[in-house]
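The following blocks contain the structures, represented as structure tokens.
Computed from the coordinates by the stated procedures, all read-outs in this text should not be read as laboratory data. This one's a predicted model, so the numbers in the text were calculated from it and none came from an experiment. Cβ atoms are built from the backbone, for glycine too; each structure is taken alone.
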Structure 1
Amino acid sequence: RDPFMNYHSKFNEVTRMFLNEKEIEVLFAKDFKNERLSLVRDIFLFSCFTGLAYIDTQKLTHQNINLGLDGSQWIYTKRQKTKTTSNIPLLSQTEKIIEKYKNHPVCLNSGKLLPILSNQKMNAYLKEIADLCGINKELTYHIARHTFATTITLSNGVSIESVSKMLGHKSIKTTQHYAKILDKKVSEDMMELKQKFSDKKKIAISC
């Protein structure tokens, strides 16, 4: 007999942490006197606006940047974890960060797109950055990927199919777990629904 016949596993969904728009604005606006903190902040924000994990950001070179079908610059890469293709259009925020570090000694010597530190150092500095910016969250590099999926894309109307493709997910189910729909998006959708009902009511009254 199968000893696991009557066994049912339980799955507890983890609430994924991410930054909201206000926290992102605070990060952008903060003037760090420490050059290392400024660099870590910029690379973290780069991932917030591309959805790339630490290892995928670390291995980027200028050869990964090419013109897309729309004539703008895109990142073309493969995810280290899943080996899936991840093609991401560059937003103005990421283009400015790339431009800022194109002549950095580390980038010139290594050919890397950004002068990224070790994951351990990045996370250590991010905790310090969170304290200095008054962000009451345990800031880690992986939060950048969650932020891209939620605050940057889904809450601004980007389809979950497009988000899934940019994140390099093999299944859209993974994206559904990754990307929590924000209350803001729910509110906007319901306001649109209310407007539709209101328009229908006006038509019914006029008839």
Structure 2
Amino acid sequence: MRVKICGITNIEDALAAVKAGADALGFVFYKKSPRFIEPQKALEIVSMLPPFIERVGLFVNCDAVHIDTVCRYTKMSLAQIHFDASEDLYRSLETKYIRVIRAKAKEDLLRFSEEYRLVDAYCEQYGGSGKRLNLEWFENLDCSKIILAGGLTPENIEEVKKYGFYGVDVSSGVEMQKGKKDIKKVKEFIEKAKGLYRY
């Protein structure tokens, strides 16, 4: 199972997450978020990363030109569209993207089922709320193209493994405070998600 550590704001957390086995790092380009990072700072971090690490930029309520401009500048490999964007926006994007489904009901999980998508619990704010989805919604569902987010922690990550998700995305569940990771939690989370944990 692939693991994304989101809400990266500093190089220490980024390198520690990569060393622990993270497949992707998330950078929040949404100014209202406590995990917001300036594009220049994100570029500094990305420039110091080793190869083969996915760099994901999170965007809320932006147009395609802004998303493409920031992603080019910061060398993001993927744009995470964390709002209900129009199909015109997706068609206009030059950057590879992933949709976020902020699920209110089980039926929402079936949206865009032909493509890879990130599924998060619905809340008024965007991301990093720690709110969990009802795992029963995923029973008998093909989860092979779903990246699960929302309320994941080192304590509960093993509960979701049986569903066969493509990946998991964690932010607040491995933090000491908003925007600063707890490296011990990051390491434990990744090891448990990938089945490497030694009890």
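Taking distance in nm of label points 7 Å out along Cα→Cβ at positions 53 and 189 as the quantity of interest, name the structure among 1, 2 where it is greatest.
Numbers: 1: 2.7; 2: 1.5.
Of structures 1, 2, the maximum of distance in nm of label points 7 Å out along Cα→Cβ at positions 53 and 189 occurs in 1.
A value of -6500 was computed for helix-only ellipticity at 222 nm (-39500 (n - 2.57) for each DSSP H run of 4 or more, over all residues; to 500); which of 1, 2 is the source structure? Can you show the working numbers first?
Details: 1: -15000; 2: -6500.
It must be structure 2, since only it matches.
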Inset, instruction - Using P(r) over Cα pairs in 5 Å bins from 0, in percent as the calculated read-out, with 1, 6, 13, 17, 17, 14, 10, 7, 5, 4, 3, 2, 1, 0, 0 as its value, let me know the right label among 1, 2. - result: 1
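From which structure (1, 2) was mean count of other Cβ atoms within 10 Å over residues 141-148 calculated, if the value obtained is 17.1? Show your work: numbers first, answer last.
On the way: 1: 22.2; 2: 17.1.
Going label by label, the one that fits is 2.
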